[in-house]
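Asker: Listed below are the structures to be examined.
Derivation of every value follows stated rules applied to the coordinates shown; laboratory data play no part. In this text, all values refer to a predicted model and were calculated from it rather than measured experimentally. Cβ atoms are built from the backbone, for glycine too; each structure is taken alone.
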Structure 1
Amino acid sequence: MISLDRLYWTLFLAANMVGQSRYAFRPTRRIAADRDRAVRRIVLHAFRHVPYYRDTIRALGLGPDDFRSADDLSKPPLLDPSSLQKTPQIFCATNIDARRCMLLKTSGSSGVGRTVRVDAAALFRNAAHGERERSLMTEAIRKRHGYREAVIVLRPDVAESSTPRVQRFLRDNAYFPKGIEVDRLYIDATESPETYLPRLNGFAPDILQAYGSSLDELMDHVTATAADFHRPRVMYFHSDAVAPRTRETLAALGIPVFSTYEACEALKIGFECEVHHGYHVNIDTYPLRIVDRDGRTVPAGETGHVVVSNLSNWAMVLLTYDLGDRAKWIREPCPCGRTLPRLDLVEGSAIDSIRLPTGKTVNPSAIYQMFVGDDAIREHQLVHVSPSRIRLLLVVPRPADRGPCSARVQQALRTLFADAATTEVLFVDRIPLTDGGKKRNFVPLGTT
């Protein structure tokens, strides 16, 4: 029997996919018009149904009509991850049924845990907008549909893993005709390449998606051991950057590699094109500002903090949200011909695996699973203090939670590092910032 809900979302997805593969080439004025129209719609929605924005806009002596374009998004105060963590309910729309939304949990690179409520329409719109970067992949593999994709992601079997959850949500709530649906293999990022390579080779993916650090670990293993390795036709990564050595290795193998810029708070911020210089930002859905420490917009070409406004997700409205990244706009037009502006992430450095004197290596992705979904831990930071010494800093506000939390974390650290390193857990009031004003959940050996 055909489900009317699934039929609706199938048609919704199809309608939103029209023209997306070429959207990035549209005239700038048309993209700006789409963006500003979306700004007006979501601000009106937020004023009517989201407690934080209703109160904030009124306190500023403004109304919805005072927000006509993306430039007006500079009027509300900046938000940061701690605001979302402490009082998430004030950003949620009262007219959207929470039971029909998805909760995405993350600690990200900041080490500040938070939960984002995303409505179904936003998930399907983002899937459609994904065609902008997906067209680069499908052109490389010469298949638009029915290809095989391997996904290396943290704990794909648990509820907190966002990537497989979103993909399964789309598959379960819309119809994908046979021959069009993507065949996916999920691999746990905490597994070693030696363990998962036989499965990866047997699956023979056309596309390999992974964290940047996971690609580093895979290619380092293949290079060092000369292990059998099925070569995907294209790779792409997110969350953290790949090391230059990995790009060089893949280039020598003739495998194109791309990157996407995304976050749980803003699913499809931007993508890397074939020029491989910066990210084309989807400003029609996620307009960005680059600001200084005082929240003032800096001139194009100067470095500042990345502030995003999510115009797609109406279930939890996040406008002028500080992602914690630092970047600058690239002023020159892209040789690829796309008109979406480009962003240069200046602190998107690669994160090497933790290498211990015993020869054991630990992928940073394995660290995240200890904290995602743990409500007692507000913030965390793992510090590689010396070759065989690991220090974990935790912000746990409630003293009563610290004993049980310490026991859980100590057990997780013993499982993770075994006898290869000495570990210690310290409770602190706050996590120190980097010189760039950013919080990091992992401080590598030798970092000051």
Structure 2
Amino acid sequence: MAVFDCDTIVVGGGIAGLGAAMTLKKKGQTVRLLESRGYLGGAMLTVPDQGYLLEFGPNSLMASADEPLMAWIRETGLEGRILPASPEGRNRFILRDGKLLPLPCSVVSFLRSPLLSWKGKIRLMREWGVPPRTDGGEESLGHFVRRRLGDEALLYLADPFVKGVYASDPDLLSVGAAFPVLRELERRHGGLFRGAVARLIKKRKSSPSLVPSGLFSFPGGMGEMVSAFESYMGDDAGVNAEVIKWTMLEEEGFQVGLMYDDQEYYMTSRNLILATSAPDAGEILRAFLEGPSGELESIPYAPLAICYAGFSREKVAHRLDGFGILCPTVENRKILGVIFSSSLFPERSPDGKVLLTVFVGGMTAQKLAHAFDEDLERIVLGELKDLLGTVGKPDFFRIQRWERAIPQYVLGHGERIRSIRSGLPPRLRLAGNYLEGVSVAKTFASGVKAAEEILAL
């Protein structure tokens, strides 16, 4: 019988890799978590700078009580550290005809809101009578929304929502892959409104939960959660360890070659989990699994430039009484949206200051994500002046860029993932935000799922 250095090697120390490694460790497996960067957490990185608290990745998260992430928040003692978003965070602004309009949160506010015209409202309410699609074919989110809710709902509701989640275009995304709950509501209940009512009735009958029902973070930012998970892993996690090659051993198991401190090392394990981005996983697999490798490398990603602007409060005319703003494509703005970071959670900016987090680029404006720093700053400050009434230059400005920020669940994505998984060896698993959802909770769950499949072998 072969002797291995550990039961499982997990490559990639982001939130998916942490989910996989912690699950395996809790079940008694020997596990080694390898991360090429100098820190764990991947894009989930909180950076203090001149009194501001910057989130280089997700600004907050949302998870239900039964999701694996909440179990691990409790397991690592973070439950008492949960910081719910400000009540003002429920307010979200959508740009229409150059004006910031609050997203309606009730039937009455919807009827009164100018966000949709009366023609658009009537078309949306006719969704009750739209028959469900029964042919089973794949459909883009754009086509789905046009069919069920109308063109105006697509332009001013679905499009900005997609900008905020995927930095993308509704016509690029598969509704079944990117928003499976929408397709499920239509399939099971015949429509979105019918499905929403059924879910609401079910929720009212269920037991109350102590988990926050909305967005939350932690006093030290999202990085506080990463630090807690890192502490749980202890010496079983290593950073600055770049996997450069791998091979399947003759009997079973894997040998992984890695660079650490300019030296090449080798480790063996019975199981292997790749919790990297899809292209990185494809590159690792290329030498031995050409089919899955090519499909992984073909998954597109949206690039993002995230700009952080700190102003004195009196230099911003807008009340900043909300989560932030989203800019529909039809408005022809040069930014995707803005998060009012200092309104959402306390101590994100120095006293008397506000922090605005601005997103630029995405699938529909990739060139802007790659603009020179000085050009990007000029563009962002011009947009903030127009939209929020900022005056003068900010006291603080910083840019963070992600070339591969958000994977795109385009048409054919679901079948591509099934094909990739079918071509993997029995003891090799994948985890990451390109598999079953881009949210923090879904990405973490992908790691837990990979670990549980390994444990079941």
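Asker: Given a value of 13.8 for mean count of other Cβ atoms within 10 Å over residues 61-68, calculated from one of 1, 2, which structure does it belong to?
Answerer: That value comes from structure 1.
Asker: Given 26 as the derived value for relative contact order in percent (Cα under 8 Å, 6 or more apart), which of the supplied structures 1, 2 does it correspond to?
Answerer: Structure 2 accounts for this read-out.
Asker: To which of 1, 2 does the computed value 4.7 (distance in nm of label points 7 Å out along Cα→Cβ at positions 397 and 429) belong?
Answerer: Of the structures listed, the value fits 2.
Asker: From which structure (1, 2) was mean count of other Cβ atoms within 10 Å over residues 269-276 calculated, if the value obtained is 26.1?
Answerer: 2
Asker: Among the shown structures 1, 2, from which was the value 19 of percent of Cα pairs over 39 Å apart calculated?
Answerer: Going label by label, the one that fits is 1.
Asker: Given a computed value of 14.8 for mean count of other Cβ atoms within 10 Å over residues 117-124, which structure among 1, 2 does it belong to?
Answerer: Attributed to the structure labelled 2.
Asker: I would also like to ask the following. Identify the structure, out of 1, 2, from whose coordinates FRET efficiency 1/(1 + (r/R0)^6) of positions 45 and 389 (r between Cβ atoms, R0 = 41 Å, to 0.05) was calculated to give 0.20.
Answerer: It traces back to 1.
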